[in-house]
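Student: Structures are listed in the sections that come next.
Read-outs: derived from the displayed coordinates by stated rules, not from any lab. Please read these numbers as outputs of a predicted model, since none were measured by experiment. Cβ atoms are built from the backbone, for glycine too; each structure is taken alone.
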Structure P
Amino acid sequence: MEDVSLQNTKLGLKLPTDPRWVNLAEMDLEEILTDHAYCEQKAATACISLIQAFPDRVELVEELAPIVTEEWGHFRMVLAELNKRGMQLGRQRKDEYVNELLKFQKKGGTREDALLERLLTCALIEARSCERFRLLSLYCAENVLRDWYHKFMVSEAGHYRVFLDLAERYFGKEKTWQRWQEYLRYEAEIMRDLTPRGDRMH
């Protein structure tokens, strides 16, 4: 079994999630599944928004279009899991983690500057989601859920790489790496300040 810290190194994350977060998440599956469902929905919407804003970027359109389909498929998978357990999709909640990340995006720049910021924000959300799904796949009490979450982990890892690869394609490795490191350091501060919640994926 691969060490969690090694997985975080591959994702670039500076601060790992305390594995005990899984225990909080398992206390009310309906809550964490509801938040998970909306995260998948918002991921699909983010890709659609990027395609609408940058239709001239052929590679971006081609790479993100399948992710839209996949993320919406994930939303339906979570709905099915809720239904199977006799649970209901609750209301969408405020995502403090993502809102804090959005504050870090540079404002007032060019259209190209905005593209880099949005790609890196998406990459970071996918990286943290991947890390959280990995913890669930390792430590969930239910074996069925472990296997289920492992599928999401693999998918999110792929999406994380797509966003970073697109950033490197359009802005070069050096510029992308420098700004990515800034995002990673800022994200670690967010994680330190946020109170761990079992009803939130982030």
Structure Q
Amino acid sequence: MNAEEIAEARRQLAEAMKLLYNRGLINIRGGNASIKISETSFLITPSGLPKHDLKPDDMVVVYFDGKWTGKHRPSIEYRMHAEIYKNNPEVKAVVHAHSPLTLIVGEQGFDIEPYEYVEAYYAIGDCVGRIERLPPGSVELAKRVGEEAKKCRVLILLGHGVIAVAKNIYEAIDALEALEDLAKIVLYRKIYSVSK
């Protein structure tokens, strides 16, 4: 990416976090997102700052060797983003949210079938992966997510959150929104069948 494209990627990340916060998919300090900017680096949201109020220059450049530059520390999940990019060259954006309804559905072991609804299928793809509980920010979690993201574009991290990978940040957000809407449908269906 050239300087102008990197500036646009910074702007998109700030906007993405506002969208996720306003949709109720992250809390004020939770979640993270990144955009790949070269074969050796990506931009990622910073750690600990209020996500609804991020500015483009708050974003941090992280290199695949673990080094980073910026005025803030990168999200603790930077390793997970790095593993996804290293394992999936076609992925250009990653979003990690804490989608509440999706987490409930995942924890309960309910099936989420993207192909049941046309819009969900186009946004999510063929599958929804599930990853066991692993410590946030850990190398173990990063490796598991990097491998599983080869199979499914969206992953539920049990007891933690949701990951979406895509060719751009808006496709990743679309996948998370579609997944949360699908989870809502699954839960309503379960409630309705119990109340009959």
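Student: Using mean count of other Cβ atoms within 10 Å over residues 11-18, single out the structure from P, Q with the greatest value. Walk me through the numbers on the way to the answer.
Tutor: Details: P: 17.1; Q: 19.6.
Largest value of mean count of other Cβ atoms within 10 Å over residues 11-18: Q.
Student: Any idea which of P, Q comes out highest on Rg/Rh (Cα atoms, Kirkwood Rh), for residues 59-106 alone?
Tutor: Values: P: 1.13; Q: 1.05.
The maximum falls on structure P.
Student: A value of 20, 14, 9 was derived for semi-axes √(5λ) of the Cα gyration tensor in Å, for residues 131-186 alone; which structure in P, Q was it taken from?
Tutor: It must be structure Q, since only it matches.
Student: On relative contact order in percent (Cα under 8 Å, 6 or more apart), which of the structures labelled P, Q is highest?
Tutor: The maximum falls on structure P.
Student: Assuming 1.5 is distance in nm of label points 7 Å out along Cα→Cβ at positions 35 and 171 as calculated from a single structure, say which of P, Q it is. Present the calculation step by step, with values, prior to reporting the outcome.
Tutor: Values: P: 2.8; Q: 1.5.
Of the options listed, only Q reproduces it.
Student: Here helix-only ellipticity at 222 nm (-39500 (n - 2.57) for each DSSP H run of 4 or more, over all residues; to 500) was calculated and came to -13500; which of the structures P, Q was it taken from?
Tutor: Answer by label: Q.
Student: Say we calculate FRET efficiency 1/(1 + (r/R0)^6) of positions 19 and 179 (r between Cβ atoms, R0 = 30 Å, to 0.05) for every structure; which of P, Q gives the highest result? If you can, show how the numbers build up before the last one.
Tutor: Values: P: 0.50; Q: 1.00.
Largest value of FRET efficiency 1/(1 + (r/R0)^6) of positions 19 and 179 (r between Cβ atoms, R0 = 30 Å, to 0.05): Q.
Student: If we compute distance in nm of label points 7 Å out along Cα→Cβ at positions 75 and 99 for structures P, Q, which one ends up with the highest value?
Tutor: Across P, Q, distance in nm of label points 7 Å out along Cα→Cβ at positions 75 and 99 peaks for P.
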